[in-house]
1. Match the computed value 3.3 of distance in nm of label points 7 Å out along Cα→Cβ at positions 3 and 123 to one of the structures I, II, and report its label.
2. To which of I, II does the computed value -5500 (helix-only ellipticity at 222 nm (-39500 (n - 2.57) for each DSSP H run of 4 or more, over all residues; to 500)) belong?
3. Which of the displayed structures (I, II) returns the greatest value of relative contact order in percent (Cα under 8 Å, 6 or more apart) on calculation?
4. For mean count of other Cβ atoms within 10 Å over residues 19-26, which of I, II scores largest?
5. Give the label, chosen from I, II, of the structure having the highest value of percent of Cα pairs over 22 Å apart.
6. Which of I, II yields 1.66 for Cα Rg over 2.2 N^0.38 Å, for residues 11-90 alone, as computed?
Structure I
Amino acid sequence: MYRLASRLLRVVLIVLLLGSALAQVLLPVVGSHEATIFPEVAYLVFPYSVAGILAIACGQVALLALWRLLSLVDRGGTFGGAALRWLDVITVCAAVATVLSAGVAIHLIFFVGAAHPVTTLALAASLTGGLGFVLLMVIVRGVLESAIANRAEFHAAP
């Protein structure tokens, strides 16, 4: 059962990576199209496209780190420093993506003056979802550190 789940997760990761690459390509195209409809915000297309592409890149790096973690699990190397490093990569990527998305929403609300309810909800979702995920990863890292220490203590016992 585990082998099937591992393979299915790898398929999901590949689909997510391909979909996110497509999103990175389409983001500036859609932004440029919207700028023709709303020329008053055309100056935002480039910086927001860059922020979006970078946030998606963070997600891609996190997906690749998850792939590496899955490889460690497949090889039985879960309880080691490598797993902690990959968890750190995921945590940093989530934090950076949260800052980028919240930064865009804050800019829209407070500097552009587009304080629409959807923008405010996007800011709230970005902050709560991103912060919640980062904190979850910190907890997971702590649990893994404890498991590594317990395993080392168990193997050191006579």
Structure II
Amino acid sequence: MRSKRPRPASPDEVRITREGGTAVIEHADPSVRVVNLTVGTALGKMTDREVLDLFNGLLEAQAAHAAGLDTTLTEIPPGRPQIEYSELCGQWSPRGEVLRCHVEDEDGRPVIQVDDTELDLEAFGRMLMTFSGFGMRIAFVDEDDVNDEPEIVVREPEDREG
């Protein structure tokens, strides 16, 4: 199960331990991910309350920063390359945040075609890892409609049996 993003907490909601200059912050709720907060040598002189105040302040600053960000996604225009290969990293990476692709079946193995590039599932997965920690929505459309933004309706699917 995916762990939840940490949130500001009170002293009774967390357990703080120290590993050198790193504060390990564990929420009482096991579904909230553990945080390793690097503080440095000053950590040795800080109380748990001071560590928690620092942590909560960082979370609040991150939330304020995120609230001011432009959430507009970039989609590369049709005909322009959507992905690029990095020799340094040895993998493909998306140029934008929207990816148009086709899914093919080659002898029972999935192949994802982005523009003129065919990626096996492993290469496609490595490319997705460049967005580790993000969410993702996938819309399946007719192969001729990948350049069009589909109308999306939130509802339970119709019964397809019969």
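1. It must be structure II, since only it matches.
2. Values: I: -30500; II: -5500.
Computed on structure II.
3. Checked I, II; max of relative contact order in percent (Cα under 8 Å, 6 or more apart) sits with I.
4. II
5. II
6. II
No lab work stands behind these numbers, since they all come straight from the coordinates. In this text the structure is predicted, and so the values were computed from the model without any measurement. Cβ atoms are built from the backbone, for glycine too; each structure is taken alone.
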